[in-house]
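*Asks:* Multiple structures follow.
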Structure I
Amino acid sequence: MRYVTAGESHGRSLSAIVTGVPAGIPVRLELIDADLARRQSGYGRGGRQRIETDRVSVLSGVRFGETLGTPVSLAVANRDWDNWLDVMAVTGTKPEGIRETAPRPGHADLAGVLKIGSDDTRDILERASARETAARVAAGGVAKALLRALGVEVASYVASVGDVAIPGDFDSRTVDMDAVEASEMRCPVPATGAAMMAAIDAARADGESLGGVFVVVADGLVPGLGTYAEASGRLDAQLAAAVVSIPAIKGFEIGDGFAAARVRGSEAHDEIHYAVGGFVRPTNRAGGLEGGMSNGEQLVIRAAMKPIPTLMRPLASVDLDSLEAVDASRERSDVCAVPAAAVVAEAEVAFVLANAYLDKFGHDALKDILLARDHYLARIAR
């Protein structure tokens, strides 16, 4: 199962086509819309979110609430397009005075214009904008629907913003996800969430932005997804590629991640015990992955998001025309988008996990996939 997205930040709409979708997956549009709303929410978001109310439209591939086994086409309209008709016109001659020529440090602006030979960073920034991730979340709703039918749930929470972080010994297996979704910061510790909001307020007052770290978890995975045999099929490699593809993500770890490099082996690994029904591990330092495969424990992923590169007190740049020093351009932007990025990461993780199930249990129809999974679980039961 794969997706491709299209659309610009201020174009008519964003769209996604999902291919390789098995037949018979129940798709609930209200759940996809709920994820789109979660992507728009979070303390520190900018003015664009007051304009848009993202809703998904299904154009093909679903009939009476179930997938047909054909490509699923999705669209999310941009309401703000009405305000950008001159700047983002599909036809005609580009008006004078609308080019953006002061690339922003930390954004795709400069590398992009050099790559394609443009003299207008808007040719780049409209597509490189994180607004594109709304289409990813919509597409990820199809992957989540498959996982839900297989008994797998993917969720996320915010672990830090700037230098404000939840306690280091926090256990993701104890998270109350209802409390997370009730928090403006999507933080599981109320006092820490309040401190995060205060840090965002201070950054906003200084014309700054803040990044942070979020956690994505998946519960209900069977052991043995992925492979130890081929590098490209390792589940950890696929998850890393998927999450780092999200704009502004600069770091990735599984389980204890970098912390595991600072301890001895006896403190880094999870002992294996046996209980009636199967193997268990009292700890989950590996984050649910061993040897490129799921091990049946909770999948735990952490990712680091850098601060948004658009600043109200812009950094130094160089004008593309005059080559003189100028302030970087400013676009309407967020102060902090870590809670939103976590929702996008859920979609990316869901796609990787959905494909791991399809690779192991078949691709054509949900009924066959469920039968194959149940047969597998019966085989490995102890």
Structure II
Amino acid sequence: MKEKLKLAIVGLGSRGTCCFGKILKNRTDVELAAFCDPNGVRARAAAEILELSPRFYTSMDEMAAQEKLDGVIITAPDCWHHDCAVNALRHGWNVLIDKPLATSVADGRDIIRLAEETGKTVMIGFNLRHHPVLKRLKEIIDAGTLGKVFLAENREFYDGGRTYMSRWNRLFANTGGLWIHKASHDFDIFNWLLGFPRPLRVCSFAAVNVLDREHLPFPLEAGHEPGPSCDVCRYGAVCKDRYIPAAGERALWGPEAVAVDGYIKNRCMYLSDKDNHDNGLAMVEYENNIKVSLFETFIGSKNDRIYTIAGDRGVAEVSLSNRTITITPRWGGEVVTYHIGETDGGHGGADPNLVETFCAVLRGEAVPGSTAEHGLLATALGQAAEMSRRQHRMVEMSELLG
């Protein structure tokens, strides 16, 4: 029997606990040895939710003094990815960083440099690469079914994204902007599907059009303000956007945890301070006249990523929600629709596949498909889109990548 991999999770929020924690708990080849989070109350709540007994640490240095680990999974807020990854690499640990790699190209390059010096693996949690529908789409493109691809788009509808404006994600300082935090997934998918052509320039437009005071979805009573959190809001019974964390993770955000660091997960998404967007449109021009666009909105009840990929021999239309790929040949003929079967696990079965790949990499049985260099490219595109949005101009990728 293979020796168990000893892993730790750094950052015990929803993603660290209810995604990676639950997946690793159910693997017989992994010992989830340690939890590291500056909020010890939250880390212990995570252990109770998972019914595990890891050792607890409030710093990575403290953990390194006590633990011999094969790898760590970093799910801290984005602004901490650089420091956590650098610390992990210096301690000789392999790393899986849940997207993005970092919040800037400079920080990403620092991580890559240290990985090269230490010889350790840095893998990026681009779980969409492991989604069965997109894996099938990649096979279709690579087989030449569409011919030479010259145009692609992704229209993303994500109702859950409205809660970004309630959480740490609402602030540029924490994320580098949602074109990095959220869209690094999508920029990476474009890069991957197209075979990593060199991006030349980026432009984007984004704004808060809905999640502001002007658009409160209920009338105010004289003298009574909404919020400050959905837990105590006077209008909770009538607000259609009331956000209460899922029952299975509520202990992570309770008053005991709030008393440690002051973090409230469900501030009023309409009245919270914010400098990230609730909708946007970004476009990238690659070498060889390839163009892509990304449309994203965090408003409404629709949830889907809808791709259109155009090549000189056909067009693919894809719905992740419906798990379908429809191929229309350029000169007519049979239109073929593939229905990809359901798979267990978060993000359409992608999350367990991501963890499986990381474990195989640590055992030397696979190489990481989503490398730190891929993470850097996605971060660079996101940073360029943020620059374009905020500076109202086209951004040449040479400004960031040289």
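*Asks:* Taking Kirkwood radius over Cα pairs in Å, for residues 92-299 alone as the criterion, which structure among I, II has the greatest value?
*Replies:* I
*Asks:* Let me ask something else. Work out FRET efficiency 1/(1 + (r/R0)^6) of positions 100 and 228 (r between Cβ atoms, R0 = 30 Å, to 0.05) for each of structures I, II, then name the structure with the largest result. Provide the component values of the computation, followed by the final result.
*Replies:* Numbers: I: 0.05; II: 0.55.
If we compare FRET efficiency 1/(1 + (r/R0)^6) of positions 100 and 228 (r between Cβ atoms, R0 = 30 Å, to 0.05) over I, II, the biggest value is for II.
*Asks:* Looking at distance in nm of label points 7 Å out along Cα→Cβ at positions 116 and 340, point out which structure of I, II has the largest value. Don't jump to the answer; show the numbers that get you there.
*Replies:* Numbers: I: 2.1; II: 3.4.
The structure with the largest value is II.
*Asks:* Suppose Cα extents along the principal axes in Å works out to 66, 63, 43; of I, II, which structure was it derived from?
*Replies:* Only one of I, II returns 66, 63, 43 for Cα extents along the principal axes in Å, namely II.
No lab work stands behind these numbers, since they all come straight from the coordinates. Remember, predicted model here, so these are calculated numbers, not experimental data. Cβ atoms are built from the backbone, for glycine too; each structure is taken alone.
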